[in-house]
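Bear in mind that the values in this text are calculations on the coordinates, not laboratory data. Predicted model only: the values in this text are computed from it and were never measured. Cβ atoms are built from the backbone, for glycine too; each structure is taken alone.
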Structure 1
Amino acid sequence: MINLHSLTFGYPHTAPILQDFNWKVERGETWAILGSSGCGKTTLLYLLAGLRFPTKGVIEIDGERLTRPRPRSGLILQDYGLLPWATVRENAGLGLQVRDFYGEDGKHTPKNFQPEKDPEYWLTTLGLSEVADKYPAQISGGQRQRTAIARTLALSPDLLLMDEPFSSLDAITREDLQNLTLSLCKEQNLTLVIVTHAIEEAIALGSKILLLDSSPRVFENPHVGEMEQRELYELLREKMRSEKSEK
């Protein structure tokens, strides 16, 4: 699904954030990207989304070199990205409106695109039917995040990219949305890459965890979602703390 070959990226006049980085993600896997602030987590996500481009190296997604945002990648940001003047229903259908505007050009919309489920289906599935005619300012943070998820899923993505989407939510809402995300990925066969700074969230969502530091490492998490995995939690905590102390 995702192949990164000898990837290097750095901002002007700074040392590279990522250098000669190789990474492979198989279809249907759930990955959590974990690391301290400034390690390049969000930068890597934006590279996968086609919003930034490597200084050197190649990004391939689904066998094709990434040269622009691909229409089957869904990106969900921490601030939800909802239009404040549009209702929940209108926000959920916004992506499809944009695709109708461009038509099936293969760039903004996949060829022969037919959404598997319409926005109304996702509003019902995500428990938003009762607030569908309200505006973002009139609903809770969890409902706003579910609206952003509904808008993305209406586009039938095969890759879901999430940038700390639950960090501003209370513990119960965050746990509910984490469980919802995992179940949706399983039902829709979505590949998930989620950026987080929280070890607990990485263990809850990532069947594999990429720890970004000076020597990026991958940790297997076969019992994803089982927070009883104290051993893995302590290992990740130790690695992150030792990396921070060396800086």
Structure 2
Amino acid sequence: MINVEALTFHYKTTPVFENFNWQAQSGDSWAVLGPSGCGKSTLLALLAGLRFPSAGKVRINGEILKRPRPHTGLILQDYGLLPWATVRQNAGLGLAVRAFYGADGIHAPRELSRNLPVESWLERLGLNAMADKYPAQLSGGQRQRTAIARTLALQPDLLLMDEPFSSLDAPTREALQTLTMELVAEHGLTLVMVTHSIEEAALLGRKILLLNEPPNHAAHVIENTSAGKPGYRDNAEYQALCRELREKM
């Protein structure tokens, strides 16, 4: 699915990655963890086609990434909702943009698959009751659910999430973490989620990519095969992994 090959990236004279290699298989759930400024969000931007390597390549499904691809979904911390649009309109925004461009292979897939109606996603994500409300009238969790609905309506195969739950209260954050795991499993998505939270990385990432102070030369990968299993949050294995990650950061 994802092949990062001899990646070098720097901001002006500040190197973030140097000759960095990493692979992610289709259907994997990855958490990208590390201290502030280590390159987590930069890596996500490179995978999204919003930034490009100084050297090396990023391949997705064998193709060198030269632009944002229509099968990649990106969910940001600030939700990216239009304040003047309702929940229903925000959830359908991606589909409206895709319909405008048509199946050109750049902004939309050449072979458009049948998209679930936006109403189906509003129902699945518990947003029916506030479909005609505006973002300012919603809680943080409801805004994030709207962003998720907008992204999944496009039927991505790769879901990128950048600190999606960090600004939410604990109960809402835990509920959306559980929802994310359910959606990834239901739709066979490949997930790459950036987080500052050790606990969140241990909960959601079946594989954890640990980045260090830049420049990053090697991919430090920690296997976490129990992630997503019922009750894992209360398991001794989970607590042990959190301690291990804390020691390595």
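A few points about this structure:
- Highest-scoring label, criterion being mean count of other Cβ atoms within 10 Å over residues 16-23, among 1, 2: 2
- Among 1, 2, structure where distance in nm of label points 7 Å out along Cα→Cβ at positions 152 and 192 as derived comes to 2.1: 2
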